[in-house]
1. If relative contact order in percent (Cα under 8 Å, 6 or more apart) computes to 43, which of 1, 2 did it come from?
2. Out of 1, 2, which structure matches 0.2 when distance in nm of label points 7 Å out along Cα→Cβ at positions 9 and 33 is calculated?
3. Identify which of structures 1, 2 gives the largest calculated value of distance in nm of label points 7 Å out along Cα→Cβ at positions 49 and 65.
4. If Kirkwood radius over Cα pairs in Å is calculated from each of 1, 2, which structure is the one that comes out at 12.3?
5. If distance in nm of label points 7 Å out along Cα→Cβ at positions 17 and 57 is computed to be 2.4, which of 1, 2 is the source?
Structure 1
Amino acid sequence: MNQQDITNLINNSSKLIGTRQVLKAIIDNSLQLVVIAKDTDLSIKDNIINSCVTNKVNYIECLSRKELGVIANINVDCACIGILK
């Protein structure tokens, strides 16, 4: 998936923004995909990835936190975005 594909997916889907909301949604099995910024703090990234693997949710690592924040239309950096089912 390239940056344009990811941008289109995020912009054209219902989504959750932020680590806490995404982690809760992973456990609730309400996500089809998690997009994780490649420069997210390692402990946070590991927590998200482990939760995805445990709950069988697909994830991709790409872009930067700043780029994800811009794509999500928020004025801060963003560690992850969850795409709802």
Structure 2
Amino acid sequence: MRLKDGFLLRKVAGEYIVVPTGDSMVDFKAMISLNETGAFLWEQLTQDKTEQQLLQLLLSEYDVDEETATLDITEFLNLLKDKNLLV
């Protein structure tokens, strides 16, 4: 899975914000603010990744146990699915 085209991640005043571009600006009716972990996962999803790959990347980047990382990834992916941001 990967992110749909038409969205950028920007750091504004210390916060990570998802910004729609092009045609996405018309259809996207929300604002998404991400923490550092969410921004890390967002960047990983600019290329096609499986949930298992995301888990391994998260475990290698952060001091977190596998259960917590799995829950965080599931919650993040559900957010992206709800907003129709994945292909």
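Every number here is computed from the coordinates shown, using simple stated rules; none is lab data. Just so it is clear, the structure is predicted and the values come from calculations on it, not from any experiment. Cβ atoms are built from the backbone, for glycine too; each structure is taken alone.
1. Details: 1: 43; 2: 32.
Comparing all candidates, it corresponds to 1.
2. On the way: 1: 0.2; 2: 1.7.
Among 1, 2, the structure yielding 0.2 for distance in nm of label points 7 Å out along Cα→Cβ at positions 9 and 33 is 1.
3. Details: 1: 1.7; 2: 2.3.
Looking at the calculated values, the largest one is 2.
4. On the way: 1: 12.3; 2: 13.4.
Answer by label: 1.
5. Details: 1: 1.8; 2: 2.4.
Clearly, the read-out refers to 2.
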